[in-house]
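**Student:** Next up: the structures, one after another.
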Structure 1
């Protein structure tokens, strides 16, 4: 993106490596989960409350089968990681079903009596879970519930709706960790077939950490997400063997490299459908501190120039006059749809 202007980005938050921009995102590490979490067992309520803050979920599993359901270390290959995937999906589904059932009788009767739009009513009732009216309407159509009165929904239909709502509002990617082990590679192939409805990305968090540490100490040049690195320093024999192992057993074996950056990219760009938009000016890409293209906003697909103005500041949106596509120098209106990696200048009366 910054290559279009012949500059190297220098952000206020995040960092740039060889014209690649890395934007910070908030990742919440939630409390552990035990069977019956939706009933409040263990730290279940805390876990589920934490999850409610999330737009998407990254489920990290020990793909080598060397950790059991209690999180205890065991011999590699003696536990089936498929159990963890099934277990979490079931707990999340139960959680959503319980949320709906607690209010359903009173809510469904009220909607039927007042004859209000079902999709609007459902969205209003469950907007706290991250639903949208368009999402609800699409779900009702897919489940053949568009013409059915809420009070006439069977328990099976209510459960199906709850599960569909969970999948839409808490989309999930599986990070299959410890992929550099033989048992993990065997499990990974099986898991992809068994859970074809989920995205499962092979990962080696340990390898990613080692590469970043080596890059930090200027032993290698490494771009997170890449399949290779360049030795630029003088690693000792132990470090050299470690780097060779990572290259041969992780980077060159899987399309996704170590998988860590790919998991994050998948969540942002595939699950959440975000686009990266940069504020800038025709004649000025730096802020007062010399940061080049200092800010980056991750907006939903189909965001407009006006949406972007409001995202930067309410006053910019309220006083919106026009916007300028900095790359093309073209003036655009408030309904102009933005594209991934656009640089936009907002002209406002405020």
Structure 2
């Protein structure tokens, strides 16, 4: 492993370059980077010149381009955030690693485990910080769930179960363009985009999953990716898990239940919902709202990690393991 030449101090803002400024970058992520006094969003990139110029003007970002290379190679850009669809993550990430710059990649890390492994190895070889935008690990709502678990409020955890189901949307029904349901971009369909958040969160809450399997198919024939996935898994500490993700059902449901020897915890991974604790002491319901820009705490943790103040909960290593779990459930390993 070579020594990283990256250094960051609070005296001089870290200048970020953004590759991809679509819906996620609009509210969830890039404004969160702009909230951090030690960070500055210096340049944004999108292939559509009109759209990227509009984005830069609205978000008061000085520089924009339609070429990713101009962001990655820019000497006035210190770090890169990749917010493009998953099929381009590997190409851009390897270029960022070669340029020796810290990077945050939108989730999922890549369309498959092998691509994720290549990304992770590139940054590890150069000893450059790599983060994956599994921001739920940094949100107060889910940190409270972890606190309840760590305090033993439901005793010994036995099993976690997750149902995520929804009806096909208008784009699905009309055959419109959507990278989330294109097999080449997201082989698991909405499973890749949505289930990745929950499976990564379960690794965070219970420790790493060591064994996983599942079935994946396309029941509706509306698009090329999978629309129905079921999975089961085993965490290293003996907690079992099961889930199904089906995007052709009548009801929209997002429900996680953790079963313990002395109680249970319920919450939603993706939907706005309270967290619930039930044990011998009674039934507790907590509303813990997310910040306006949902990646705010994730981005603050990036800053603190780079300053040596903490270890970020979502790194290349943890993101890689989530990619492995997803491929195991999809039967791609």
Structure 3
């Protein structure tokens, strides 16, 4: 299932480009300067739609209303990952350092999902609720096990594991290792299953989410893999990007604590889940296993609130990494958010 970017209209792009270079502009001025070929009513409708998307913001009332680009614009603006990565790594103009403002000043005041996206996700969740409520405990557990196998397989595959889904099922159900595979590959998959089983058995473990919770899940995923289980004390590099995560242990802990506080204050369960998924990966608190930890914590937050967990089974591994790199380099969540919505829809329609 490939990522499909949201398409903006030509007139929306024109207004946004105009507001990037002009501050405190009235609707009349916007209309006269860039959209005079359309009706003034059309200009007003586009402005209201852009406000609803949180791409722009307004101040003042009536004729004194002024428009500006929203601080959330760079975070949420539609961006094609394929267009973005047409430029090679050293040609891209990126945000090279970790952006503390993102967690402290922008994300607390932004709704990551617009009304249409919220309606879709809530509708899917209601479908899951109705379907799962009709299942016996035994059947529900069987479906949850099926999803856990798929999640263990895909999450490991994203990290380069070469086990097939069928081989993963044999390993996790019958402890039958696949020939020609390394011991670490089997261990990675078994660790995933242990971590998933843990969050199923301890549904309240991430409520509220705390740094210790994240460390414990990472410990389960890192078991017997020669991975440092503590918050890292040295620099870490990320393949394919010039983004440099924090390299100071105290700052890493500060970023994780700020992230936990942010997640705990959000009302939307989907926002909680998505923020954990992308921010743990962005912070890179551990020497290895960050994305794996993020996927399990994200699902733990969903499951605590009785929401459908996500297996990521049909996500393209390369596009998953590209969407994350776009967030690292531009703090733009649009591609990753769309992928998240697609995977939630797949999970609701496939399991339970």
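**Student:** Could you tell me which structure in 1, 2, 3 was used to calculate percent of Cα pairs over 33 Å apart as 32?
**Tutor:** Values: 1: 45; 2: 27; 3: 32.
Computing percent of Cα pairs over 33 Å apart on every structure in 1, 2, 3 gives 32 only for 3.
**Student:** Here semi-axes √(5λ) of the Cα gyration tensor in Å, for residues 51-234 alone was calculated and came to 31, 24, 17; which of the structures 1, 2, 3 was it taken from? Don't jump to the answer; show the numbers that get you there.
**Tutor:** Working: 1: 43, 19, 13; 2: 31, 24, 17; 3: 39, 25, 18.
Computing semi-axes √(5λ) of the Cα gyration tensor in Å, for residues 51-234 alone on every structure in 1, 2, 3 gives 31, 24, 17 only for 2.
**Student:** A further question on this structure: Where does the value 0.96 come from, among 1, 2, 3, when Rg/Rh (Cα atoms, Kirkwood Rh), for residues 123-322 alone is the thing being computed?
**Tutor:** Details: 1: 1.10; 2: 0.98; 3: 0.96.
The structure behind it is 3.
**Student:** Of the structures labelled 1, 2, 3, which one yields -11500 when helix-only ellipticity at 222 nm (-39500 (n - 2.57) for each DSSP H run of 4 or more, over all residues; to 500) is computed from its coordinates? Write out the running numbers ahead of the final one.
**Tutor:** On the way: 1: -11500; 2: -9000; 3: -18000.
Derived from 1, not from the others.
**Student:** Rank structures 1, 2, 3 by Cα Rg over 2.2 N^0.38 Å, for residues 219-314 alone and report only the one at the top, that is, the highest. All intermediate terms of the calculation are to be shown ahead of the outcome.
**Tutor:** Numbers: 1: 1.55; 2: 1.44; 3: 1.11.
Comparing 1, 2, 3 by Cα Rg over 2.2 N^0.38 Å, for residues 219-314 alone, the maximum is at 1.
**Student:** Computing relative contact order in percent (Cα under 8 Å, 6 or more apart) for each of 1, 2, 3, which one ends up highest? Write out the running numbers ahead of the final one.
**Tutor:** Numbers: 1: 15; 2: 19; 3: 24.
Largest one: structure 3.
**Student:** Can you tell which of 1, 2, 3 yields 4.2 when distance in nm of label points 7 Å out along Cα→Cβ at positions 267 and 283 is derived from it? Display every interim value, and only then the final one.
**Tutor:** On the way: 1: 4.2; 2: 2.0; 3: 2.5.
The read-out comes from structure 1.
Just so you know, all these numbers are worked out from the coordinates, no wet-lab data involved. Everything quoted here is computed from the prediction, not taken from an experiment. Cβ atoms are built from the backbone, for glycine too; each structure is taken alone.
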